[in-house]
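I've put the structures underneath this note.
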Structure P
Amino acid sequence: MIGGIAATLHGSNLRTADVDICPPRDPENLTRLAAALKEMEARIRTSGVPEGLPFACDAEFLSRNDLLNLVTRFGDFDISFIPAGTAGYEDLSRKAIRFDLESIVVPVAALEDVIRSKRAADRPKDRQQLPILETLLEEIRQRDKNPE
């Protein structure tokens with residue numbers, strides 16, 4: 001997991017309306033991801049078409065795209081194979097932290113990597129969130145240095 005949901009799992013009070021992931025691109029994983037997207041009834045998210053647009057949801061299609069903004073029966077779901085400021089899954093997985101979310105263990109980008117990506121994306125909403133995330137990171141570092 002990356003983006004706003006990753007920041008929230010690290011303790012941020014910022015909220016997000018979607019889930020962002022950065023999956024590995026190996027063929028086996030892309031096949032599993034395509035199957036999951038079909039089960040989620042994923043469609044391409046686009047303005048003017050609230051239900052989204054159908055697409056060829058298979059490993060081949062996924063391998064040809066760097067970014068997909070999707071709507072699913074569970075809500076908005078974004079896939080970024082190479083998030084801004086990163087080299088993708090291998091880069092982010094090095095420092096990823098595993099969170100146990102009700103018996104499902106999910107690798108989550110380290111907060112410093114979330115910050116790095118938001119800084120590189122340089123969107124207005126990211127610039128607005130950066131001071132909050134940087135303060136949170138400093139608090140976490142201080143807490144880790146001085147455990148109670």
Structure Q
Amino acid sequence: MESTYLYRTSAIWTMRRRGIVSAEDVPRTINFSAPPEFQGEPGLWTPEHLLVASVATCFLATFRAFAEYSKLQVLRLEVEAEGLLEKEEGGFRFTQMVVRPRLTIAEAADQERAQRLLEKAERACLISRSLSSHMELQATVDVGAAVPA
């Protein structure tokens with residue numbers, strides 16, 4: 001495995017406080033705007049949404065890798081994340097990220113192991129580890145049949 005990787009994206013201003021972001025080797029683009037509270041357009045992805053989504057998707061991908069490696073039978077995993085943006089000296093910054101995974105597993109005997117893997121994923125997620133925000137994990141582990149999406 002390599003020890004360094006490079007990811008490239010490009011953002012293009014299109015009008016007012018709106019733009020399009022693209023990534024190398026990714027066929028779909030994302031329309032974005034500044035948030036409405038900063039005079040952006042409602043109904044579009046914002047840089048703030050994209051950052052919080054990065055935390056959620058990284059957590060999910062990291063947990064799934066750990067679960068697969070440890071052969072934990074996962075029926076469903078949904079991850080909600082929220083970021084708290086606060087004005088501090090020097091400007092706004094995300095001061096806290098809360099990750100709320102809701103995991104459904106097949107066997108009650110695996111609950112403790114599942115909780116340990118959730119905690120391990122929270123510590124290992126490379127996006128979270130790259131941020132200076134306080135990270136908080138609020139996990140729920142259910143046992144039973146998969147919950148419909």
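Which of P, Q yields -9000 for helix-only ellipticity at 222 nm (-39500 (n - 2.57) for each DSSP H run of 4 or more, over all residues; to 500), as computed? Structure of origin is Q. Which one of P, Q has distance in nm of label points 7 Å out along Cα→Cβ at positions 17 and 41, as calculated from the coordinates, equal to 2.0? This value belongs to structure P. Kindly point out which one of P, Q the value 2, 8, 15, 16, 16, 16, 12, 8, 4, 1, 0, 0 was derived from, the read-out being P(r) over Cα pairs in 5 Å bins from 0, in percent. It must be structure Q, since only it matches.
Of the structures labelled P, Q, which one yields 1.6 when distance in nm of label points 7 Å out along Cα→Cβ at positions 9 and 121 is computed from its coordinates?
This value belongs to structure P.
When distance in nm of label points 7 Å out along Cα→Cβ at positions 105 and 137 is calculated for each of the structures P, Q, the largest result comes from P.
Using the calculated result 3.9 for distance in nm of label points 7 Å out along Cα→Cβ at positions 49 and 113, pick out the matching structure from P, Q. Intermediate values should be presented prior to the final figure.
On the way: P: 3.2; Q: 3.9.
This value belongs to structure Q.
Of the structures P, Q, report the one carrying the highest value of relative contact order in percent (Cα under 8 Å, 6 or more apart).
Across P, Q, relative contact order in percent (Cα under 8 Å, 6 or more apart) peaks for P.
Throughout, read-outs are computed from the coordinates displayed, never taken from laboratory work. Please read these numbers as outputs of a predicted model, since none were measured by experiment. Cβ atoms are built from the backbone, for glycine too; each structure is taken alone.
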